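Got some structures for you, see below.
Any read-out appearing in this document is the output of simple, stated calculations on the displayed coordinates, not a laboratory observation. Computed from a predicted structure; not experimentally measured. Cβ atoms are built from the backbone, for glycine too; each structure is taken alone.
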Structure 1
Amino acid sequence: MSTPRAASTALTGTAFATLLLIALMMGANHVAARLAFNHGVDVVTAVTFRSGVTAAVVTLLVLAYRVPLRLSARHRRALPAIGLLVAVQSLCLYSAVARLPVALALLAFNTYPLWTALWARLVYQHRPEPRVLRAMPVMLLGLALALDVLGAASGLGAAGQWAQIGVGVGFALAAAATFGLALVFTQHEAADLDGRLRTATTMALVGLMAAAAMALQGGPHLPTAPAGWWGLAALTFLYGTAFTIMFTVLPRLGVVGNSAIMNVEPIFALVLAWAILGQSIAPMQVGGGLLVVATVVWLGLARR
């Protein structure tokens, strides 16, 4: 979830490097997740481990910084809804990662700014900003190229390509939609709550919901090979470490935690998935991916 508020200032070299490090770790987290999925771990187990450890780490930060634990009635109503949405988003995104090349799953998920604008319009009657409307066709064009929606790069044709990617793309877009709605609710119902407490609460709720789903399926699906254990350990460590850096380092650097720079995550994932998993995509798809990332970064920087 979102990070502590900080004043928007010019990026220093250290701040820029820190943001890139977080993007690298988040991209690596998803590559590690795919490695775990390839060796017996299921999505619910991965989300349970990741969210539970992250909740514990952020809770320790809340206690260490003596963050006030008071919640208003509005917060108590909003946080369960936000937690449910983030749980659905986490399950859907990992489901997409399990079915698609990691970079393509993250690129489809990166359409969440468009979903955020749509939900803000539908729920709170906020008109989308002109730059969002300008970015929409560009982002959708880039996504169409990245996903090879006509099957030109794969040679499968549109029907064959969608038979391969349709379910994964559906999960990625569902993740983007639910995350966009979670962001809108957070902004309007819980923005005044300390980000550390908000995130600790949300991650705890996500972990509990995932654990309940895991229990209903008969328990965790643990790795069947050493590589799977490495993947499960890495995705948990990378996700928790990235959040810890957001809450301990970025505020001291005076950088907004969800800076647009971190949206280069799919590019890191593309390189890591090629090096570790042997995944590759066609040059046309890489170009489409770069167009999506550039558009999302432009949207983020335009708000600074």
Structure 2
Amino acid sequence: MVNNSFFSPSEIERETGFGKEQLRKWRQRFGFPPRELTLDGQSTYSLKTVDQLHLIRRLLEAGFRPAQVVGKTILELEKLKSELGLNIQIALPDESTHQFIEYIKLSKLKEFVALLTEKRRAQTILEFVQSTLTPLMISMGDAWTRDEIDIHHEHLCTAYIERYLQAEILNLLPKKGFPIILFSLPPGEHHLLGLLMAEAVLAAQGADTINIGSFIPLNNLKLAAISCKADVVALSFSFAHPARDVFPTLLHFRRLLPLNIQIWAGGAGISAIRKVPKGVRVINDFNEAVIALNDLHLSDIR
């Protein structure tokens, strides 16, 4: 960032990526950015406003719409940014986190995968997801905000982690008598990583997991759950999912799905709902997912 306390209109696009016309439209619609003037009456942007614009850019790239982020305070924007992935207890980044990022920046992908393997060998799947993957993805986002990496670096990191988790899951055999869980993204959701993390954790605990991915209409998802004899359908709503859609989606799907099939809903997007539809179990973190699995397994063997 330029070492200034204030930025002129000609500097703002170079600094934040937002043009003057875009900012003018936002000011008309959302009241942001505020109209600020220098002592001699010239238009300007304060460092605080520029910091907000950097955060807004980060969240827009992550999938938010302008109406969800423009005009929010820095604290509100930081909270949204901190909710990347699932709402789990986040470990602080360590030296390996920085090493992962360096490998991605230099396109040393074999070394990146080798470090993933090294960390995984020393941890359970639950520890690996909570203490290695989550701090890494948050640190990648922070690095992007500081212009230390490009958005393609973050996407590359996500793609390789998804591939790694898929391979791990294929090597995990379900335990006899454990529930069948069908994993899916709800319509309109595109962020797969959180769903894969949850699947890996529960597969390691013994669940029989089936991941059907994204772009499945709810009625077809119902048919898939019935044909697969699923005990649970697990849905993941990311931080970027439209908040107004979460409750209606869960309510509608609960009405579609036979009552003997449970619905579990997790992800950062779940925090947007104030009321949980009857017959839906909210999973706030990976530890709660393990508890829910064990509860269901115990009820099945009684």
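For which of the structures 1, 2 does the calculation of FRET efficiency 1/(1 + (r/R0)^6) of positions 80 and 144 (r between Cβ atoms, R0 = 25 Å, to 0.05) return 0.95? Structure 2 accounts for this read-out. Thinking of 1, 2, which structure, once mean count of other Cβ atoms within 10 Å over residues 168-175 is computed, gives back 13.5? Traced to structure 2. Ranked by mean projected area of the Cα convex hull in nm², structures 1, 2 are topped by 2, which has the highest value.
A value of -16000 for helix-only ellipticity at 222 nm (-39500 (n - 2.57) for each DSSP H run of 4 or more, over all residues; to 500), calculated from one of 1, 2, originates in structure 2.
Taking distance in nm of label points 7 Å out along Cα→Cβ at positions 112 and 192 as the measure, the highest value among 1, 2 is held by 1. In this comparison of 1, 2, the computed figure 0.35 for FRET efficiency 1/(1 + (r/R0)^6) of positions 24 and 224 (r between Cβ atoms, R0 = 25 Å, to 0.05) is attributed to 1.
Using relative contact order in percent (Cα under 8 Å, 6 or more apart) as the calculated read-out, with 15 as its value, let me know the right label among 1, 2. Among 1, 2, the structure yielding 15 for relative contact order in percent (Cα under 8 Å, 6 or more apart) is 2.
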